[in-house]
Structure 1
Amino acid sequence: MAGQSDPTADLARANAARVHDWLLGGSFNTPIDRVVAAQIESIWPSLRQILRASRAFLGLAVEHMLERGVRQFVELGAGLPMSGHVHHLVRDQDEATVVYVDKDPVVAAHGDSALRGIPGTAYIQADIAAPQEVLAHEATRRLIDFERPVGVLMIEILHLLPDQARPGSLVNSYRECLCAGSGIALSHVTSEWAPQIELLNTVHGDLLGRATPRDRPDLIPWISGLSLVEPGLASLSDWPLPHGEDHGQTEPLRNTLAAIGYTP
């Protein structure tokens, strides 16, 4: 991808996406990434479990949207492509298209390289907080037909947007471009994790991005008007995550909210 950084460059410094990759069991990470990940886990021991359950929820959301006839997907804040990403989940659908979005140039460059030769996919470098930049991107316009249902996936990303970015308005900006029958899936950490998040923001906020926990009253307006899938806006522990995966104790998952909804 022209103008983007080489994903193998500057491996002497930790990268947030590679740290995330290691916590999810991926292989695109370095010793310094793993050192930082260990520091993070010492602050928030259940974070790995939450992240893995969130990826399982993404898979559940994609499966549900496929059953509803959705064949186009946009994943915001996608991170490094790895096993279980959306294009793997939809590979049996010949007409499916997937656009991944991340503002990190290292992530976008690696994603672009990893997806090369896979039809119907693209990885773009763009800031999800600038919806028009995402929606007007050449790859989005080429692969996504907004006159047909689209699935927009916002998993474990909205809490990285500060209140000043007006994340609820951003969700609405993406909703406004969707036709009837389109799907939205999101997840968000709650204030029950505020002590861990505050410490992470202090220690690694510059690397990871500063998180803002929010609770049910904050999130309900974001999904108002959508036809929500049961159990609605609910804890990850209340969702029927895919069988055969060990998500550990359910208690830590109670403090992350998730929802799947469809536009009327």
Structure 2
Amino acid sequence: MDIDLLITGGTVIDGTGRPPFAADVAVKDGRLLDVGTVPAAENVPRLDVRGLYVAPGFVDVHSHSDFTLFIDPRAVSSVSQGVTTELVGNCGHGCAPIGDPGLARSNIYGCLAGYDIPWRSMGEYLDRLAAARPAVNVASLVANGNRRLASAGLVDRPSTPAELRQMKKLLEQSLEEGAFGYSTGLEYGPDKACSEEEVIELCRVTAKRGGLYATHTHNRDGEAAETIAEAIRACAASGSAPTGPPTRPTSWSSRLVSAAALAGGSQ
């Protein structure tokens, strides 16, 4: 077999849920070619990993490296932990879309004051990011805070019908240009006054594209179950697929059961 590297002696955890198993891993042109008992010529470079686990790269589904990958595309903190794919645009914060760059900077984690922001759309952002050649694969959600800022500015109220129409248009465009879904940061300034109804409307746009919905829920002391129920209701009403909402419950299992009951009772 024509290969560039043979990883031998390890225990493979392949991510499918099957039990770990002993196997060789063959690599060709930077990609996995075969997993199993792999015959190879004597002159093929070998990496002996006896006593170690071998696994596919991990996917970080809650990353905030949207901007910092431009500053240091090596992504050392991720790669050193085995992360090879990051999902950015979480918690309603992200790099695109952008209306007023000056206003949008406040909603971009790690944004440097002197750094130019030449992109406006999701497609332009993803093109710029690809040109930076980050060491990890990157997928992006569409940050609700960016769309709120672009459509209404920094306001402490629900969106008007006209603003919501503009937000839906920006969301549709961003999904068309390659975004994987939609996120809200309901505990943060741009999103804090979002109504549940407008979140559901935007989730419906996301669902039509088969996108994910990720939310940083309201951090309401003593109301963790209700904040999770709000996310469940949005997904149930729209048909969008959820990712886990960051919040501060002390017991996930009991809160999720309570949240499911609350959400079901509201339908």
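Throughout, read-outs are computed from the coordinates displayed, never taken from laboratory work. Being a predicted model, the structure only gives us computed values, none of them experimental. Cβ atoms are built from the backbone, for glycine too; each structure is taken alone.
Using helix-only ellipticity at 222 nm (-39500 (n - 2.57) for each DSSP H run of 4 or more, over all residues; to 500) as the calculated read-out, with -9500 as its value, let me know the right label among 1, 2. It was calculated from structure 2.
When relative contact order in percent (Cα under 8 Å, 6 or more apart) is calculated for each of structures 1, 2, structure 1 gives the greatest result. As an exercise: Cα extents along the principal axes in Å, calculated from one structure in 1, 2, equals 46, 42, 40. Which structure is it? That value comes from structure 1. Which of 1, 2 yields 0.90 for FRET efficiency 1/(1 + (r/R0)^6) of positions 80 and 152 (r between Cβ atoms, R0 = 30 Å, to 0.05), as computed? Matching structure: 1. To test your reading of the models, identify which of 1, 2 gives 14.8, 44 for Rg and Dmax of the Cα atoms in Å, for residues 24-127 alone when calculated. Among 1, 2, the structure yielding 14.8, 44 for Rg and Dmax of the Cα atoms in Å, for residues 24-127 alone is 1.
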